[in-house]
Structures are given as C-alpha cells and as structure tokens.
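*Asks:* Each structure below is given as structure tokens.
Only the coordinates and a few stated rules stand behind these numbers; no lab work does. All of these numbers come straight from a predicted model, not from anything done at the bench. Cβ atoms are built from the backbone, for glycine too; each structure is taken alone.
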Structure P
Amino acid sequence: MSKKIIVAEDSSVIQNLTKKILSQLNYEISSVKNGQQVLDLLEKDNFDLVLLDIHMPVMDGMECAKKVRSMEGSNQQIPIVAITGNANNYTMENFEEAGINAFIPKPLNYDSVVEMVKKYTDDD
C-alpha cells in the first residue's frame, strides 16, 4: 500500500516539482495551497507525512503545525517536514516548538526531498 503524503505549497512550480519527485516513488499525493486545507484533509483521512511550506496565505506553516499537534486522533503525531527558503530566519528550536520534525531548504533538490520523505515514511 502506498504512503499518503500531503504537499502544502502555495507556489504551483514548487508544488508540481515536489509532486513529480514523489509520484516517481509511488507515493499517493494530496496537494493543497495553505495550512487550513491541510487541517481539512487531516480531519477527513489519515496520512503518513505532511510536507509544509512555511510561508502560505490563509494559514502559514508554523500555525498549521501547531494546530495539527493539538488535533485529536492519530494525525496528531504525523511527521511534519517544513519546506522553506528562509531557513536562516528560523532555528530548529523554532520548528520543534511548532511541532515540526525537520525541514528541507529551498531551492529543492531531488536528493534532499527523497531522503527526507523516506526517513519519515519507510517502515524499516
């Protein structure tokens, strides 16, 4: 059974790149453009990972991660990996306080995306 991943990214270029990388690895991808849409998906279904842009309209990634961590049920513990072009503006401590497990810096590259996704979705 393929792993289910939410890609939350308001840039269609980055969203499409991420989806292309992950679909080659047979992941099931749900794409959204803001944090509120992530919460809506998590209320309806279980997922294995959230890739979460930090800067999005409606609800940014930091706020979304905090809300996911306060949810009821199994999705409360879902791994969350931030995607950000401004990693220098944050420390890992900022991410951890928001409930984010790790981050991938922009510009994205194939190896960093694959490595991080496999880290949080491989069962072995």
Structure Q
Amino acid sequence: MAFICSFLVDRFAFPEYLVTLSVVILAAFIPSVIILAWFHGKTGPDQWTRVEKVAIPINVMIILIILVLFIRGKDLNALTTPISYKDESGEKVTVNLPRSEYRRSIALFYPENENSDSQYD
C-alpha cells in the first residue's frame, strides 16, 4: 500500500503525508491481525471469543483517533482550482489549474560552447 501511495504522490502530486498515513494505518491494524490469526488459525469453524469482540473494535477506534489526530491541520482541499473565463467568442470556459504549491518548476539553461571547436556547437 505504501508503494501505491508513493506512486500517487510522485505521479499525480497527491499530498506527501499520504504515504506516512498509509504506513501508520497498516501498522495500527497489526494487533487485530494477530488476534484473528491466534483465535482462527486452526482449520474448521471457530466461534468469536470475548477477546475478539472487545479488542478488535477498540483497535478500530484507536485507528480512527489516530486518523483524526493525523489529519487535523492538513490541507485536504483539491489539488486543482477551477478558473472560469470568457473566450473571444463570448463562451464561458472553465479550466482546472493546479494549485501553486503543487506546481513543479523546470529551469532550462542553454549551454554555451566554450571550446573553439565548432563541432561541439
């Protein structure tokens, strides 16, 4: 899941805290996975025990609290801003532009040949 989130961050400019959040969520589910594996690891039908009925909902509630605390203060707005204008024919055109904090800049430099050899021009 972390690989998928890092791909989304790199490719589609998703917020960078998405990768950290996905790893935290996966790590927080480990107690529930261990409990389920311990009590339901044998073959055949198993009954839900009191430990499972209490511990797994507590674990989910702790994960929700972690999510609320982690997301608080983060910018969850869209990555683009819709801009509307009228073109030369008078029709209204709406364009989605990336927000300034998600734009990437590229600097281009034209190399100059400091050699006297024109072959390298």
Structure R
Amino acid sequence: MRVHANLACNYTDGCNNAAIEQSITYTWTQDTEAPVISTTASSGDLGCNPTVVAPTFTGLDNCEGTFLPTVTTTGPSNTRAYTQTWLANYTDACNNAAIEQSITYTWTQDTAPVISTTASSGDGL
C-alpha cells in the first residue's frame, strides 16, 4: 500500500507579516504481506533414464506484481539413485520473504545389461 503524508507550515509574525507557506510530502510503501512462489511441478520419482527438466517457478507479490524467484540447485547427486533438488526463494523490496519452495526428483540411469561367457561356439564332437 502506498502511503502519503503532507505537512504544511506557515507563520505570521507580530507585525502581521506572513511567511511563504512551505510544504513537504513523504511517500512510502507499507507492506507486511509475503510474496508467494508457485509451481505446477511436483516432487517424485522420474523412473529409469528420464530426460530431466528443471521445474518452473513463478511468483506473485501484492506490491511488486509478478516476479521470477531465485532458483538454485547443486545439481544431481548419485548415491544408488540420482536425486536433484531445486529451491526457489524471493524477498520483496519491503524485506518480506516468501516461503521457500522446493522440488526434488529422483531417477535411475541404467544401461543395457551385458551377458558374457567363457564358453565358445563350435562342434560339440
């Protein structure tokens, strides 16, 4: 919310001499509402050998309107299965922080199995 305050000062001395009136206006934003980050993505298992696409986050603030949150990730980690988390953050100009949103995907990278043998083909005689 934009707030305005107008202050006016004037003075007339004992001889009825009036000073030129002076005024000053202050304007500021009063905002205590946190911005909101959203996504249509949901955390979950992507299965085997997926194409991993980073989730998209958007934001809305009552004073600033739409914004793009700051999204960070440390990249995928590989301990038995792959996992990757994206974190979305935003703080508006009035220092109101959004609730952090996170999306985590897990998946398996797999290659075709290899069959081997020490036997060789040939005539069984």
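*Asks:* Suppose helix-only ellipticity at 222 nm (-39500 (n - 2.57) for each DSSP H run of 4 or more, over all residues; to 500) works out to 0; of P, Q, R, which structure was it derived from?
*Replies:* R
*Asks:* Hey, log10 I(q)/I(0) by the Debye sum over Cα atoms at q = 0.10, 0.14, 0.17, 0.20 Å⁻¹ derived from one of P, Q, R reads -0.25, -0.51, -0.78, -1.13; which structure?
*Replies:* Traced to structure P.
*Asks:* Distance in nm of label points 7 Å out along Cα→Cβ at positions 96 and 112 was computed and gave 4.4; which structure, P, Q, R, did it come from?
*Replies:* On the way: P: 2.1; Q: 4.4; R: 5.8.
Working through the options, I get structure Q.
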